[in-house]
Structure I
Amino acid sequence: MINTKKIEALITLLDDPNEVVFQSVSDALLKEPIEVIPELEKAWELSKDEVFQLRIESIVHSLQINDLTNELKRWLEDEKRDFLYGVYLVCRYQYPDLKLAVIKEQLASLRKEIWLGLKDNLTSLEKIRVVNHVLFDVHKFTRNSSHFLSPANNFISEVLNTTKGNPITLSVIYSLLCLELGIPVYGVNLPKNFILAFLEGEVQPGFNDPSPDAAVLFYVNPINKGAVLGKREIEYFIKQQKLELNENYFLPCNSRVIVRRMLSNLLFSYDSSGDDLKRDEVTKLLTLFDFESDY
């Protein structure tokens, strides 16, 4: 519960020309919970002072970044991290007001279409063909080749709207849908691409990360319309890209690795476009990850 009168009193001081006073007021507001934002936005709408408005915008953004940082910390500390929620937090960086329910609704619609195509006793490959048909033939999900470095490619909320993304967001959507349908398809953190592994066994209810003991039956490449690959194709790709062989390039990874790579891709996008502010903010989010706990 916020103290509305206190917040209103602080807001009235935001147009003070004295920089020391402004900084003191700003620091006080940044200690408040995220729930103060509506009061700040109301004050922004009622004012015509550009400096006042810019100061409010800066404080609102900082509050949103602080809230996102705290949410990401909590997610990383949770032993049973919810995969979708972690991916949603990446979207929250650019779209702080985005509701998780919106993404869930979009995924539910796609999931229903896939479910209607699944029949009893289908083989693993037949299940993948059904998923591929819905995503790539019906909905035309594809790589955003014309704007490959666009930051939007790293937010599944945008990719669900445009059906265009990069290897990791297409893989994330594919994996999320499969896992919700009980199909054991998990991400593989392959450099210069991102693919999926179809594992033996069943999806563990309430846990989004792969079992460390499950064997890989085959691989799926969403960037190539869900093409099915074997280990030899992965080895050839690694050799072609002049990468050193690494066992992790063939194994499914956990959700924290996927979210970290999504943020790393986002960092690269902002760095490429020269957006230093956003690059630095995403860099700080990446410092929350323990790089030794990747797999």
Structure II
Amino acid sequence: MNIKEGDTMIIAIVGPTGVGKTKMSVCLAKRYDAEIISCDSMQIYKKMDIGTAKVTEDEKEGIKHHLIDVKDVSEDYSVYDYQKDARYVLDKLLSNNRNVIIVGGTGLYLKALLYDYNFNETDDNSKKDFSSYTNEELYKMVLSIDKKSKIHINNRQRLESFLNNHKSGEEKKVSELLYKDVKIIGLTRPREELYETINNRVDEMISNGLIEEAKYFYDKKIRSKAINTAIAYKELYLYFDNKISLEEATGLIKQRSRNYAKRQYTWFKHQMDVNWFNVDVTDFDKTIKEVICFLENNKEA
């Protein structure tokens, strides 16, 4: 991407948890006078701050952030909801000629935002709603995909299942970006180094009040989808329920955070066209310069 005066930029910063995405996003936003859209499925919730490693006001350095602290923890919020909200924000920023940095580790959220990815409003798993179709119409749709299909025309459940599980058309669709000149920057680190950082960060979270933060929701008897999904809270709930010790809960948080980081890296590697950069933890400015040089066609940063 050749960055010229007057161009509108969209840069997405992805990678596993604990790799330095937040710092990179703020640095690039300052350089390119951009606003940031969060792409994190947990940071949208209010008061889930420590356990989600939510960007702090100090870390924002005055940069405008969107889609952080927009929902109560008791509310359900799906990838479909994010797609609607994030596209609204993104389109509004672009219409005002604003540069945009998208940052976060929730891959499906990013894909839903940037690609031609269709969802059913009431279904978090993106299954299509075929209630308005007759069996004959469904049967014809199945035959258009598989002329040799042996599914009976009266077996509506199997017809719908086949159509929902057929991926070839969907994969073709989601490979198409809806926005031009998007650059996806991936940050990575050696696995053992990243795992050590994750372990240390969990210890820091606990020192900074993670247990008290989780206990606040527990005492309010909140057992929402967000709480049951978010790493750190669900493990501490087991501790509060006297099912495991605090030491066991801490160990589980670390283990599941490491496993999540591995899944994140694998997902981005296989699902998106990512330009990967190895993070130099001893000199993060060096990594920032490498990313900027890439964005500016290897010009001096």
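No value in this document is a laboratory result; all are computed from the given coordinates. What you see is a predicted model, and the numbers here were worked out from it, not measured in a lab. Cβ atoms are built from the backbone, for glycine too; each structure is taken alone.
I have 14 for relative contact order in percent (Cα under 8 Å, 6 or more apart), calculated from one of the structures I, II. Which structure is it?
I
To which of I, II does the computed value -15000 (helix-only ellipticity at 222 nm (-39500 (n - 2.57) for each DSSP H run of 4 or more, over all residues; to 500)) belong?
Answer by label: II.
Out of I, II, choose the structure whose coordinates give FRET efficiency 1/(1 + (r/R0)^6) of positions 142 and 182 (r between Cβ atoms, R0 = 41 Å, to 0.05) equal to 0.95 when calculated.
Source structure: I.
With Rg and Dmax of the Cα atoms in Å coming out at 22.0, 73, pick the structure among I, II it was computed from.
Computed on structure I.
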